[in-house]
1. Looking just at FRET efficiency 1/(1 + (r/R0)^6) of positions 13 and 85 (r between Cβ atoms, R0 = 30 Å, to 0.05), which of the labels P, Q belongs to the structure with the highest value?
2. Which of the displayed structures (P, Q) returns the greatest value of relative contact order in percent (Cα under 8 Å, 6 or more apart) on calculation?
3. Taking FRET efficiency 1/(1 + (r/R0)^6) of positions 29 and 53 (r between Cβ atoms, R0 = 30 Å, to 0.05) from the coordinates of each of P, Q, which one would give 0.60?
4. Comparing FRET efficiency 1/(1 + (r/R0)^6) of positions 45 and 77 (r between Cβ atoms, R0 = 30 Å, to 0.05) across P, Q, which is largest?
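Since every read-out is calculated from the coordinates, none of them should be taken as a lab result. For clarity, every value in this text was computed on a predicted model and none was experimentally measured. Cβ atoms are built from the backbone, for glycine too; each structure is taken alone.
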Structure P
Amino acid sequence: MKTIAARTLDQLKIDYCLRAYEVSEDELDAVSVARKVNMPPEATFKTLVTRGDKTGVMLACVPGDAELDFKKLAAATGDKKVEMVAVKEIQSLTGYIRGGVSPLGSKKKYPLYLDRSAFDHERVSVSAGRRGLQMILTPLDLQRAANAIIADLAKPASK
């Protein structure tokens, strides 16, 4: 069964492939998912649900081996402060659960900010809208499908 995110790409006639993987509660992080779908962690993007003091709810896609830099996102959006949305709010806001948030097809259309490093890769992997399923597509197609705003958002992951 195709997800809303995959159907969105179909409607836009965007070429992509789906890769299923075994879900484990202990391995919902993007680096583990990257390994399971045979993609480099830096080309496997996690979609984070955030809230800015001016912008409100928005999505941010950053590489799996990096972290979201809240100051950079705030600078890109014009917010003074940006924070993560509480896990308990994610599903009511997006229709997705933690570990399965896609940059496409959420209940409401939120702005998507995509880290510019996506364009360092021929293809990137993002959640297809449920745990255990990733979509592989070109960064340009992701940008076009999500109407994404490209910005410098990532910082090295803290050890």
Structure Q
Amino acid sequence: MRIVVLSDSHRHYDALEEVMLLHQADADLFLFLGDGEYELDLLRSVRPELKILSVSGNCDYGSDQPDYGVTECAGKTVFYTHGFRFGVKSGLEDLKREARRLGADIVLYGHTHIPYVSYEDGLYIMNPGSIGRPRVGGPSYGIVDIMDEGIAMHTAEL
């Protein structure tokens, strides 16, 4: 199973659409981690066939989306959030604590605009960076592959 992870588009619709179109044939699920609900809603209206789960970010004012979500993918529990409610700019301890409480195998977060991939304390952790306003490198997103052999994660730039 392939999950394409995006975050922090900040009104850059074209970049969001480009990633979705690039991976529409190979992604089983798209997860959007907030700060771009306006353009995500637009994309959903144009491409209703795409399977997209999302959460709100700190810049998604008036959003009715939840702060975090949990989904099962190929037998693994995925916890996804924007991250601001878990203080990810100051460290990942609160995020990891919540992930363990939820029984997660995979933790996905945004907010920092900095790509990050790690395996820590039994958790696969990823921040895909920002598709709209990167702080390091170019616009980026993440890919999570859940296979019988295990879990593989990486970030990619547009």
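1. Numbers: P: 0.40; Q: 0.70.
Across P, Q, FRET efficiency 1/(1 + (r/R0)^6) of positions 13 and 85 (r between Cβ atoms, R0 = 30 Å, to 0.05) peaks for Q.
2. Working: P: 29; Q: 24.
By relative contact order in percent (Cα under 8 Å, 6 or more apart), the leading structure of P, Q is P.
3. Details: P: 0.60; Q: 1.00.
Source structure for this number: P.
4. Values: P: 0.95; Q: 0.50.
Between P, Q, the highest calculated value is found for P.
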